[in-house]
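Computed from the coordinates by the stated procedures, all read-outs in this text should not be read as laboratory data. Quantities reported herein were computed from a predicted structural model and do not represent experimental measurements. Cβ atoms are built from the backbone, for glycine too; each structure is taken alone.
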Structure I
Amino acid sequence: MAGSTTKQLVLKPQDLLVALKIAVNSERQFTYAELASELFMSISEVHSSAKRAQTCGLLARTSELTAVKFALHEFLEHGVRYVFPQINSMLTRGIPTALAGPVLSKHFMATDGLPQVWPDAEGNTQGIGLQPIYPSVPLACRIDFKLYGVMTLVDALRGGHARDREISAQLILEYIK
């Protein structure tokens, strides 16, 4: 049609954060206000994120929002590193992530290299800065250890080597089952 415009849907990083928060806390039924508070986002931002995640098939709404775990895992395993690639920064203090995070550090021996960290003034680890997929991730992970675990695995999927990604993809299943 001449002159018609179609809105193009673009998955945003916060959409994935909202979907993962719901997935790793499947025993809870969240309100938008609770998600907003725990993810350090506005209610309208959470609502918009949930709608986009539903449109993309990462969330479904029955009586409440639920994660579509197969789709979420498939996206994480095969797409997240292309849509939200790792962006490293300089040496900084922060919170350990990826291979240095609480989940993968159990599976890999420490190397001589510096760990990857989310830059955070309250962090206790010196390392190479890694931009989280969304700015509030470090804050949200401080109050939700399950979310912290899965977000560090997502970081390994975003930029790790093939073996790191394979192990991370397997471990993510435990978090979103």
Structure II
Amino acid sequence: MNGDDDTLMQHIRSGNTQRFGSLAERHGHQLMLFVGRIVSQREDAEDVVQNAFVAAYEHLNDYDPERASVQTWLQRIAYHEALRHLRRSKRQMVPLEVTGDVPDELPETTTAEQLDEAIRQLQPEDQMLLQLYYFDRRALKDIAYIMGATTDTLTREVSRLGSRMHRIRQRLRVILTRMNNE
């Protein structure tokens, strides 16, 4: 599909803007799944995805096939639109201090529902990072790009993301341990 996307982008960027609808059809469902895991209301997720496609259309010339696939470029735009939405909705998160010993594994009795609830207690940026890494199975390099890293900072950001993932997993274990002890 990557070659098809690149060809489609060439047509769109050279003036055949009617073909942008094909791009939206091809990637709309995947972006809805991505955004929908973070933006809980379906209508809000639809708005975020629509805003992402509007932003992509307005910034067609920013797409660089050497840096990322069309899908990754669109996810980068959707990621930032989702964060804007969450910040506008002023979703308040309780900071979680990780102190003392943190178990290496999730509690054995953890259910999928408990894991979902624990993830919802994380900061939106951390939720999106987990989404990209575990659910979308994106490489840290792609995630760094989606989150806004430039070519100059990509290597450093990949390293930082590895450390950040470790801290997020610690927070999840603490949340889940507390949930299991309540």
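Couple of notes before you dig in:
- Each of structures I, II was scored by distance in nm of label points 7 Å out along Cα→Cβ at positions 9 and 57; the highest score is held by II.
- Structures I, II, by mean projected area of the Cα convex hull in nm², for residues 81-136 alone: label with the highest value: II
- Which entry (I, II) yields the derived value 1, 7, 15, 18, 18, 15, 11, 7, 4, 2, 1, 0, 0 for P(r) over Cα pairs in 5 Å bins from 0, in percent: II
- Value -20500, calculated as helix-only ellipticity at 222 nm (-39500 (n - 2.57) for each DSSP H run of 4 or more, over all residues; to 500), assigned to which of I, II: II
- Taking FRET efficiency 1/(1 + (r/R0)^6) of positions 65 and 105 (r between Cβ atoms, R0 = 30 Å, to 0.05) as the criterion, the top-ranked structure out of I, II is I, with the highest value.
- Which of I, II yields 0.60 [FRET efficiency 1/(1 + (r/R0)^6) of positions 113 and 145 (r between Cβ atoms, R0 = 35 Å, to 0.05), calculated]: II
- Value 2.3, calculated as distance in nm of label points 7 Å out along Cα→Cβ at positions 33 and 129, assigned to which of I, II: II
- Parent structure of the calculated result 2.5, given that distance in nm of label points 7 Å out along Cα→Cβ at positions 153 and 169 is the read-out and I, II the choices: II
- With respect to distance in nm of label points 7 Å out along Cα→Cβ at positions 121 and 161, the largest value across structures I, II is given by I.
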